[in-house]
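Participant: There are structures below to look over.
Bear in mind these aren't lab numbers, they're just calculated from the coordinates by the rules spelled out. As the structure is a prediction and not an experimental result, all values here were calculated from the model. Cβ atoms are built from the backbone, for glycine too; each structure is taken alone.
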Structure 1
Amino acid sequence: METKQAKLEWSSRFIFIMACVGGAVGLGNIWMFPYKAGSNGGGAFVLIYIAAVFILALPVCIAELMIGRRGGGGPPNAIAKVAQESGTTRNWRWMGIILAGIGAIFTVSFYSVVGAWTVAFAAKTVSGQMANMQPEQIKSTFDLLNTNTSELFFWFCIFIGLTVYISSRGLHKGLEQAVRLMMPALFFMLVIMVLYAAIKGDFASAVKFLFNPDFSKLTPEVILTAFGQAFFSVSVGLTNLVAYGAYLRKEVNISRDASIIVGADSLVAILAGLAVFPIIFANNIEPSSGPGLVFQALPIAFSQTAGGMIFGAVFFILLFFAALTSSIAMIEAPVSWLCDETRLSRRMSAVTVGFAGFLLGSLATLSFNVLSDIRPISGIEIFSDKGFFDLFAFIASDLIMPLGGLMIAVFCGWAVKRRFSLEELFEGKENSFYKTWLFLVRYVVPVLLILLFYQIISA
């Protein structure tokens, strides 16, 4: 059955690539990558990360786009159609329901809180509120934001509201227009930040830190952390790209464009490191400062550098754009599914999904203040120390994403008929790239994700 979503197509290949890059490039690249690299040995971590992107994330990225285009609908329906066509059970659609429904909404809920931080800091730096602050005051700004219930909730509403509004406008008037504006701006601002860091920061130390690997720092834990970061950074495992793949034209070369997408994603992560670490090193701040590196340590560094507050504003606007394009991609999977499955319009589907994310996200915002002492699943050891924000982030990124990637790999590697995947990827002509991809999704990706999942639950 042809769906409402299947009738839509990307207006151009360029827009499709920019949308996918926008979905992949997010806080994982600009916020998480610098502090993960800083906490895990720098250059050695970066090297493993880049390898992981192409060994682990790229095969799943190709698989998701293939399912989307072949199935031509929201993730559950697309998966069911491909499964039925391959002569296997339609029950595979439950994979899509879990990932596009539960996984995506949990992700949007906690991600919108982090998005709220980016909006707040962009507003504070642009307005000049942080210009005359002492380092101690700047450091406390992040903590004060989280403890101020009304302020954090306000920025959270702004962020998730923008996500829903853009999604509600549809593929061409919403998603494409947002990508057309924000992605060129994001890349331009990132290059500007790197140039600024090269002039005002300790660029030589940053380059040495990122590109001179110390393999003595490598441990099994660091390697798996790099693989986990690569997987989260490319944003695969939640069927976002299945939804985007449903709008793909048949003439688009999926394997080529997927390689461009993950390559661009890796480039942004490296550029983010080159923008952050020179400023950090120039101000004698530890690169292993953890999640507070961007929201606490970096603003202090900007305040102590000539022209720093102007470029600090640029940086946080950049961070906001990255967060918003990723959030739009996350919401697309459940929105497209609702459009397929119900009589709801695109607008009402976006509002419905957004409201679900809003309810969970509200609990996540409150977990930093009025609900800070609440541990909702304290009876289970793995969840016992987690408030709502940490719980939702753990469920989405640490549990559902790797399990989702595992299921997608198994589905495409073993359940989908070889002839169909070959048709979608290489027009039915088998070659070495296809054989490599099939080997990776059948054997390498499942093993790596099982190891990653084991590390997570045993930590």
Structure 2
Amino acid sequence: MSIPFVEPFRIKMVERIKMTTREQREEFLKAAWNNLFNVRAEDVFIDLLTDSGTGAMSDMQWSGMLRGDESYAGARSYFRFEEAVRETFGFPYVLPTHQGRAAEGMLFQTLVKAGQTVPNNRHFDTTQANLLVLGAHPVDLTVPEGDDPLIDLPFKGNMDLHKLEQLIQELGPENIPLGMTTITNNSAAGQPVSMDNIHQTAALYHRYGIPFFIDACRFAENAWFIKTRDPHYQDKSVREIVLEMFRVADGCTMSAKKDAIVNIGGFIAFRDESLKQKIAQNLIVHEGFLTYGGLSGRDLEAIAVGLREVVEPDYLEYRVSHTRYLGDALSQAGLPVYQPIGGHAVYVDAGRALPHIPPTQFPGVALANALYLAGGIRTTEIGSLMFAHPDPLTGEQILAPMELLRFAIPRQVYTRSHLDYVGEAAVNCVKQAGSIRGLRVAWAPAVLRHFMARLEEV
């Protein structure tokens, strides 16, 4: 007898959410300058803007928070956090930060100089921004299949090893202070990276004497895809797969707001004690003391529990199945869903859904706004509003490789009926697709413009 899909938890507490009228949402969106980041959360019915820090914590995490030791230095909570990171990733040294972008900032400020290049399978927005503000060059090298939403392959987040070696030889390893891989590859539709590709990427970096770091935000989901899509690992536990992924890395950065299932926090972990000492000096100036790093003891306790809970098979099966359920609903609604569906989010090919809107008019944002008006659902664009930037050498505007709309699912928050509602709202968007208008930028900051941009309909 096969057991049907079911959430592996009971709900102990609920948060009321309100439905608004279309007329109200039109006013809210107008006041927000057509940017959903500027809409108040209370005016959103189902919030799929991000899975970062928006999940629901377990009873064990909440009970752990009661044990939080708020001592400034040497708190018990730090050592429980440190033990959990070591146990999960295998790195002997760890420094906490208030969130993932701070971890990236600390690492890059220590190792990267202006004019240098950092390759990645694909940088996410804050990773890219942390490099750009230093005057460095982030280079994305996802395999070509990653930019094709229609090809259904198991590991479309992989690094293009041929292009990576070409880049290293062209620039010289002395101009590449570190190399990265992001798992799962969020900017490439949340696609996983294979174990072979992680190991081969590490070997290539190390052959040229380049340190290798992993962006570990969604490490457990990546490990689950390796277990379920690579027959060599089907009999391995998720814990074993995680340790094997990170065994070849020199360190990692992590936003704990993703796969540690907490609302705030991050860290840097590494093998090199001398590097720890260098980063520690910067951390004390910008984040806090080494044993709290901008977090409370309560936060450290929650991360320690979350890192152990996230690798449980029941949770991961639910997590991936839940996302697939939404992806199937959106496909049935008529939206072109990126294949295969990832772990934390469903990505829709907004460029194909709205072919009359060019990338320079941000079809992903246009579709997101239409979905909000249709049902009070908030999503986010992963496209040229987020990623377009001038080429540092030519000044020519580089557009995003894909114009995507991301439906990011908070962990353990929404039920299937919520996802069914999203699917019904998508049906209405598809019916009116031809009337959806593109947008132009009225004002935006120089870095991470999508967070604050003011947009006007074309």
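Participant: Given 23 as the derived value for relative contact order in percent (Cα under 8 Å, 6 or more apart), which of the supplied structures 1, 2 does it correspond to?
Facilitator: Values: 1: 34; 2: 23.
Going label by label, the one that fits is 2.
Participant: Say we calculate mean count of other Cβ atoms within 10 Å over residues 128-135 for every structure; which of 1, 2 gives the highest result?
Facilitator: 2
Participant: Same structure again: Looking just at volume of the Cα convex hull per residue in Å³, which of the labels 1, 2 belongs to the structure with the highest value?
Facilitator: Top value of volume of the Cα convex hull per residue in Å³ goes to structure 2.
Participant: With mean count of other Cβ atoms within 10 Å over residues 72-79 coming out at 28.9, pick the structure among 1, 2 it was computed from.
Facilitator: Source structure: 1.
Participant: Out of 1, 2, which structure matches 2.1 when distance in nm of label points 7 Å out along Cα→Cβ at positions 32 and 328 is calculated?
Facilitator: Considering all the candidates, the number was obtained from 1.
Participant: So distance in nm of label points 7 Å out along Cα→Cβ at positions 144 and 344, computed for just one structure, reads 2.9; which one of 1, 2 is that?
Facilitator: 2
Participant: Looking at structures 1, 2, which one was helix-only ellipticity at 222 nm (-39500 (n - 2.57) for each DSSP H run of 4 or more, over all residues; to 500) calculated from, given that it came out as -12000? Provide the component values of the computation, followed by the final result.
Facilitator: On the way: 1: -21500; 2: -12000.
It was calculated from structure 2.
Participant: Work out which structure the value 21.8 belongs to, where mean count of other Cβ atoms within 10 Å over residues 160-167 was derived from one of 1, 2.
Facilitator: Details: 1: 21.8; 2: 16.0.
Here the read-out was taken from 1.
Participant: Comparing structures 1, 2 by distance in nm of label points 7 Å out along Cα→Cβ at positions 176 and 224, which one has the largest value?
Facilitator: That would be structure 1.
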